[in-house]
Structure 1
Amino acid sequence: MKKDNAIVLLSGGLDSCVTATIAQQDYELYLLHVNYGQRTDAREEKAFKDIAKFYNITQILDVDIGYLLEIGGSSLIDNKIIIPVKSSEKEIPSTYVPFRNANLLAIATSWAEVIGAKKIFIGAMEEDSSGYPDCRESFFDSFNKTIEQGTKPGTTITIETPLLHRKKSEVVNIGMELGAPLHLTWSCYQNVKKACGVCESCQLRIKAFRDAGLVDPIPYSIEISWKE
């Protein structure tokens, strides 16, 4: 029986890789990667291509939306803004790229409508993440309504967020159980050869592997203790 088509937003990071691994069990995957001017775009793109090759997926779309770089407003794309080591729980971190997920989902929806995809998978996390406003369940519920209103009659595309209410350590364990290529992923906001180990994204990743009782397979530029 032929599987339905599904698009996975694959940044090349841990969460999107595990999301792709979950989705490929039931769907024919089309992988979407977006360069928006992030500091580590070349390294993320490599991770994206490596993961696609691992799963032998040739149906890929690599899009450049450099206008987000021109708009600015985030330390991920503006070198004048320092990437935080740790963000306040009460504030949206400077690594938040204004309305990024809406831009990414809009591209995915256009592609989905053309290829007849039923689902768009995104590895967003609400409960154990940086607290970005466009990673909230209410945002995805709203965007699903937008898709329904803005696509051709008879189109049935919905956003799937399988990790939304998971802890990051759970994501690591799920990935390991399903055989996800976590060694090919990249999460660091700053470095491209060895992960810095100090940026917020690295810290969240390191904590996730520690909590899962595992050692992260990617290299770090500083010595990491994998036991509490």
Structure 2
Amino acid sequence: MQAQGISERDAGTGREPLTVVALGDSTTAIDDWSGHGISSYAELLPAALAAHGMRARVVNAGIGDTTTRDARKRLDRDVRAFAPDLVLVQFGINDSWIDAEEGRREPRLARAEYRDNLVFIVRTLRVDGARIVLMTPNPMRWDRAEEIAVFRAHPGLLDAADERGLNGLLDLYAQTVREVAREQNVSLVDVHRAFEAYGDAPGRSIRELLIAGDGIHPSAAGQRLVCRLVTAALAGLLRP
């Protein structure tokens, strides 16, 4: 979008590198929890941008098990303190999650609050002069026996018999991201649709993009795909 265009100097093609902050949850954070040691898209991004002639310092502000409510509270400390040129924002899995094992029947954050938090983040960072790219959350698949058992024991929440049942609410939250990006006139990286499209292609499975036995977090292949999507979006912002 022209309103979000980045000048050649801002893009790190000159003396100073572009400062990018990746704000998100565990799908963004450094993988020090899964035992796989998978590099997140944020860690892959500097080299990917360099291939497009852009120098960037990427700050990974991803924290596992967090929502947009948490992001809103830590925006000053984890994002604005770095005076970023551009901020990538990806949340939704935890916001839409239902803690059924704790007896809850509603998502952690209502969709209305999720929307409000995204709008707050966009407007606050825009006042600072930062460019914002919103990212939809990646889709999931049932792959953990304990989760399947929990939701089977609590019918009416998520359909454990449907391969895509774990996305029953996440699909709606992803749509909210698209709506906010359009309404606020900021760029969108639709990870959700890209993952589903990958899985729909002949000879491919979306499970290749998710950690085996987990079904929620991107695998190494998934993170590489996200990095390619983000890189293409940022390169596009350089066009006149």
Structure 3
Amino acid sequence: MQFLSKKDTPLNEIVPNGYIDIHSHLLAGIDDGVKTIYQSAYILEQFENLGIKKIITTPHIMQDVWPNTSKTITNKLKELKEILPPLGISHIEVQASAEYMMDDLLFNRLKNNDILPLHQNYILVEMSTFSPPLNLTEILFEIKLAGYTPILAHPERYSFYRNDLKKFDKLKDSGFLFQLNLLSLSGYYGEDIKSFAKKLVDLDYIDFTGTDIHNYHQLGVLEKGFESKIAEKISHLMMKNKAFS
């Protein structure tokens, strides 16, 4: 007897036309993402083949770990874009923003207007996977005061919220939008996170999606796809990213 794979709908069958990936780590050597510019190019080529229209790559900005500046990021983006045409990679648009840890460094960047928005006034933010920042309310106030709308990266990975969705409701009510990692629905981070991700999808908490891709291995996991029973929901979610056109 032949059994169907749990992941029997490959990614290339569910990527909607014009998909825009708003979370990835494809600028070489400035965070925990790709190590070389040619690794970036290879992943971008595969994404182009999948029909992805645009990548807004988002290197980490994190105090004392990856204190990247807007200049660091834009310089790296320029280097990447220069090598793509000679490699025949010309149908995918590449832009850059950042994934901002909600820490003191973000405060300073907001006050100095040193922010690379994803699109218009959207910025991608994250918190520690161990606990939310103690001054979360103050950080949100500063973000909104500066005129930005925060998109919280991978809420499904914050285990401290898993058993208390009312806290997610408070985040939503206070102005956060939610971005789900496609890798979470693939099971890449484990079954608990996968299950929680599906719950957030079913309860309509998710506003946008992103790959959060860092390397070749994650590319392979994404390409294999998703369980067929949730593939249609994923495709529908991915269509929401047209807001970043």
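For structures 1, 2, 3, which has the highest computed value of distance in nm of label points 7 Å out along Cα→Cβ at positions 171 and 203? The structure with the largest value is 2.
Out of 1, 2, 3, which one gives 1.05 for Rg/Rh (Cα atoms, Kirkwood Rh), for residues 19-74 alone as computed from the coordinates? Answer by label: 1. One of 1, 2, 3 was used to calculate Cα extents along the principal axes in Å, giving 58, 38, 30; which? Computed on structure 2.
Where a number appears in this text, it was derived from the coordinates with a stated rule and is not lab data. This is a predicted model, so every value here is computed, not measured. Cβ atoms are built from the backbone, for glycine too; each structure is taken alone.
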